[in-house]
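Trainee: So, here's a batch of structures to check.
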Structure 1
Amino acid sequence: MINLKEEIAKKISEIIEMNAKDLEEYIEIPKDSEMGDYAFPCFRLAKELKKAPPLIANEIKEKIQLDENIEKIETVGGYLNFYINPLVLIKNVLAEIDEKKQDYGKVDIGKGRNVIIDYSSPNIAKPFHIGHLRSTVIGGALYKIYNFLGYNSVGINFLGDWGIQFGKVMAGYSMWKDEYDFSESEINAILKIYVRYNKEEKENPELTDKARAYFKKLEDGDEEARKTWEWLRKISLENYEKTYKLLNSKFDSYNGEAYYNDKMESVVNELEEKGLLKISEGAKVVDLEAYDMPPCIIITSAGTTIYATRDLAALKDRIQTYDFAKALYVVGNEQQLHFKQVFKVLSLMGYEEYAKNCIHIPFGLVVDKNGERIGSRKGNSVLLEDILKESIQKVKTIIEDKNPNIEDKEEVARKVGVGAIIFNDLSNSRIKDEIFDWDMLLNFNGETGPYMQYIYVRTKSVLKKAGYVPEFKNLILEKLLDKPSINTIKLLYQFSNTVILAGEKNEPSILARYLIDLAQSYSNFYNECKIIIEDKELQDARLYLTYAVGNVLKTGAELLGMEMPNEM
């Protein structure tokens, strides 16, 4: 498909003799379509050309050659505004959709390169709580987006499966296992033991020593302790998989902290050999004062390793295993300093090329409509599985009230209920806190997942009513020159660029907002342009546009981890 930005940049570069790729970066899409389809800000060239932006704009306009792609050019202040020939755009977009179908928008800019995405990463021996929703959903979307861009995504679930907390669980389990019912939910019974242990430990310090002794047994390879740990890991993963299945999250590795136990010593040795370790208050640290950061602790004053040690061991292993082009860490905003330190230490160790491609993907909290953090409900963890089930049930109630004749209510409720949770998380910039409000996220008329799914279902019902999807080769494209059709086709044209931008910025909300814009544009087209009509040529053109919109909405939603229902 023709790249209109690229074509405009080439035309400008022929006149001012600057690199077309650099010029392409400057080209914008005006918010008001009356100001053109693309705008080139000439103030970007003022310093280079030593002229006023309006003068540059007028000179370029006088010299530029129009062709079949560009209908006209206007200057407004220091801007060159380009108006694209709508018929060329219609033909290009719909022909590409006809050729590629569900692969429309796919590119191979990442071909042959691996992207590591470290996301979700819950602590085992605890149920999956809402605090891990954002990492799981954002990471899951990035996994799919990078694959769509031609990369090989590698999803890593860096499980919290090591540490003193397992000594507490094992000690508590050995003392109290007969007091709890494991038949209904093993993971919930384990959580109750862990909570009880922490509570009683405050009154009985001997329990701390007991927990340390149990963890020491695990570290030393005691057969019984190892067997208990493996059971805890197994039941935890079985519990998490239910949630991952609902959220369409995929992982290629579950190597957690325990996996790197025998790999940390070599990292410490390498840091010492390269003269990077210093002793500070009894701890071994890497001094980062020159980089305006506190020291990165590698070995604590108690002689134990720490998160940074494990992350460095994991990074070295991932370099060797995957030779990654990028390594993304989808972890909360509060860990920004930690990752800056780890990536800087990796660079100082001599892995600069890899370190510069390590990226922390921070995000805000999940809060209620009053801005209060959602972390507990009556003193207990808010379980993500419960939230998803509640959303599904609420949607089912809405369906039974509004459209009781739907055949598969359970399946539709699952897709819409889970989709609402995912879209609510991804529809705003990830760095902002996610506002969790049932009335807002399940609104079928707002800028929500259910609204976008509803518009998709509308495209399906229109095609079902017509009874066919017309063949592209038989279309009279001039029938789509009305404004609602052109506006919708312009958005379809932007799909691939939108996914590319979402990947470049590691920001799924760019794609989520685009899908809302496309849904709203189609809704306007649907209201303004009657589709099932006597004029067969006009009907076919509008039906094909309906098919094209449905196709892109479905592809885009699936990149976010959502499933589309066929009816609502």
Structure 2
Amino acid sequence: MSTYDTIIQNGIIFDGTRIPRYKGDIGIKDGIIAKIGRLDSADAKQVLDAEGKHVCPGFIDLHTHYDAQVFWDPYCTLSGWHGITSVVIGNCGFGFAPVKPELRERSMLSMTRVEAIPLESMKEGMPWDWVTFPDYLDSLDRTPKAINILPYVPLVPLLIWVMGMERAKAGALPTPEEEAEIIHVLEEAMDAGGCGWSAQRLAPGCGADIQRDYDGTPMPTDVMHNETCIALAKVLAKRNEGFIQMTMLSGNEPEKDRAHMEELAEISGRPVLYNVVQANASDPSVHRDALKWLNECHSRGNKVYGQGLTTDGGFNFSLDEWNLWDDSEAWRHVTTGTFEERLAKMADPALRQSLKDNPPGFSATGPLEDTVLIRTNSDLFGEFKDHKLSLIAEKTAKHPVDAMLDIAVGTNLKAEFFASLPSAGNLEYMKEIIDDPFITFGVSDGGAHTRFLTAGRYPTEAIVTYVREHKMLSLEDVHWRLSTLPASLAGFKDRGQIKEGAPADIVVYDYENLEVLPAEIVHDMPGNEWRRVQKAKGYNYVLVNGEVILENDKETDVYSGRLLRHGDG
């Protein structure tokens, strides 16, 4: 009888703890790393040759929205293609439980805009065989998964469940009875396996409230009260478990937001994950102030960490469903409503003037005039392909807004544009973020913004761009940041490191030939919907709980992932 099910042999091991790399073998038995050292291949049923390859812990993605997609995509792609072996769902307070049956469609409609997930995909792809949060976890448990899922308890459906849609969206202060019930529902969800709670708190008019409900109104957590958050932080303190993920900005006084988040960390005694820290090429004080504050939090003994947007690039989009300029009320107005209403509003001279007078705050993208026309999907306007709007405006003697909307309306809103991230191309500022000890990599938003964003590539990009190409950090550092640090912050039990006794979530990759492949459009979503993806090249093996789920960049259709209730599983 074989001692091991699998031996990964002769690899260069990065164990995730930042100790220097070493050459060795890894023996796996019953999904667990049983032995590390020099092992005899005759002692295993299966040997994976890792000669000359890098062997590291599976990557952990703390910011995703695969709450729906996991039901039709066991690999939770893009994440599963880029060495990620565990993801956290339920971010930003958004999710699908608890939800009363009569509000299922309404909850999906919210996600069509706030996270830009196609409605038909959700309607066809989700079984909706749950009502409560414990029911939802049971459904996830039954669902075949190639990677591990760790769940937050999202506060939006919880507030609606207790207070009702109208009161929750009006920002009403819960009555004492309602607060007690909110606490009870959170406790019930955490008893079932939830690992903390999450909320988006982008107050209306704050200048960065770019994620709105499908009708343009704030989400319930955007208008919730600090007192409610404090009550829920006390739940985590009492239980001595869980963590808080919060996307927060309430206006021109960020110090008040930061004081509140640090208060939650102090009250709960648990990690608070703040979203998002990103470089802004035109104003580096934005990220530098955030980094300074994180350092001060830790000097006071409070565990507040920033989730860094560590991908470069930007968004491909067309104006038939663009939502990431919602921080401008004028832009939010013209990009909501039926297709016919949006088309008419974009052609209206008076509304165009309001767009010129009220530009986006560009917390999600760079300036509008830097947006590029990349594809017209029409016989018209081909002469402006690959032009910035500033150049199109100059050539046509128009304002950039008119230049853009003339093309959009003239192509029935099918013309495609590219808007860069505020950080795009500035490696100096990116290095300041990724060097900071209180920043965890990621914010992939996996499962969301499916037409616009391919940030699930970030682990591959980190190794290729920041380590191999620009030597901004070492391989030992990058594997600590991609695996061990996020695992410790989010309460993963024994994952994130290569060590004896740990679950065998392991990546074997070809360092010299690792690559992020070009973006492409695929029609692989329920309801005949499409999305943008970027695949990877150079992953020899990805193992989840000891089983090979990816071999030479190809899915093996092995579903060894688990629901990690309480971070374990």
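Trainee: Among 1, 2, considering only relative contact order in percent (Cα under 8 Å, 6 or more apart), which has the greatest calculated value? Working shown, then result.
Mentor: Values: 1: 15; 2: 21.
Result for relative contact order in percent (Cα under 8 Å, 6 or more apart) over 1, 2: largest is 2.
Trainee: So distance in nm of label points 7 Å out along Cα→Cβ at positions 100 and 300, computed for just one structure, reads 5.1; which one of 1, 2 is that?
Mentor: Working: 1: 5.1; 2: 4.1.
Derived from 1, not from the others.
Trainee: Using FRET efficiency 1/(1 + (r/R0)^6) of positions 68 and 324 (r between Cβ atoms, R0 = 30 Å, to 0.05) as the calculated read-out, with 0.95 as its value, let me know the right label among 1, 2. Don't skip to the answer; put the middle values down first.
Mentor: Values: 1: 0.10; 2: 0.95.
This figure was derived from 2.
Trainee: Also: Looking at structures 1, 2, which one was helix-only ellipticity at 222 nm (-39500 (n - 2.57) for each DSSP H run of 4 or more, over all residues; to 500) calculated from, given that it came out as -8500? Don't skip to the end; give the middle numbers.
Mentor: Working: 1: -17000; 2: -8500.
Among 1, 2, the structure yielding -8500 for helix-only ellipticity at 222 nm (-39500 (n - 2.57) for each DSSP H run of 4 or more, over all residues; to 500) is 2.
Trainee: Comparing mean projected area of the Cα convex hull in nm² across 1, 2, which structure shows the greatest value? Could the numbers behind the result be given before it?
Mentor: On the way: 1: 32.2; 2: 25.0.
Once mean projected area of the Cα convex hull in nm² is tallied for 1, 2, the winner is 1.
Trainee: Once mean projected area of the Cα convex hull in nm², for residues 212-275 alone is calculated for all of 1, 2, which comes out largest? Don't skip to the answer; put the middle values down first.
Mentor: Numbers: 1: 6.6; 2: 4.7.
That would be structure 1.
Trainee: For mean count of other Cβ atoms within 10 Å over residues 412-419, the calculated result is 23.8, so let me know which of 1, 2 that is.
Mentor: Details: 1: 23.8; 2: 19.5.
Source structure for this number: 1.
Trainee: Of the structures labelled 1, 2, one was used to calculate distance in nm of label points 7 Å out along Cα→Cβ at positions 116 and 236, giving 2.9. Name it. Spell out each step's value before the answer.
Mentor: On the way: 1: 2.0; 2: 2.9.
Answer for the origin of the read-out: 2.
Trainee: Assuming 19, 15, 13 is semi-axes √(5λ) of the Cα gyration tensor in Å, for residues 316-419 alone as calculated from a single structure, say which of 1, 2 it is. Walk me through the intermediate numbers first.
Mentor: Details: 1: 43, 20, 10; 2: 19, 15, 13.
The value was obtained from structure 2.
Trainee: While we're looking at this one, here's another question. Kindly point out which one of 1, 2 the value 2.6 was derived from, the read-out being distance in nm of label points 7 Å out along Cα→Cβ at positions 36 and 460.
Mentor: Numbers: 1: 4.2; 2: 2.6.
Derived from the structure labelled 2.
Every read-out reported here was derived from the displayed coordinates using simple, explicitly stated rules and does not represent laboratory data. Treat the numbers as computed from the prediction; the structure is a model and nothing was measured. Cβ atoms are built from the backbone, for glycine too; each structure is taken alone.
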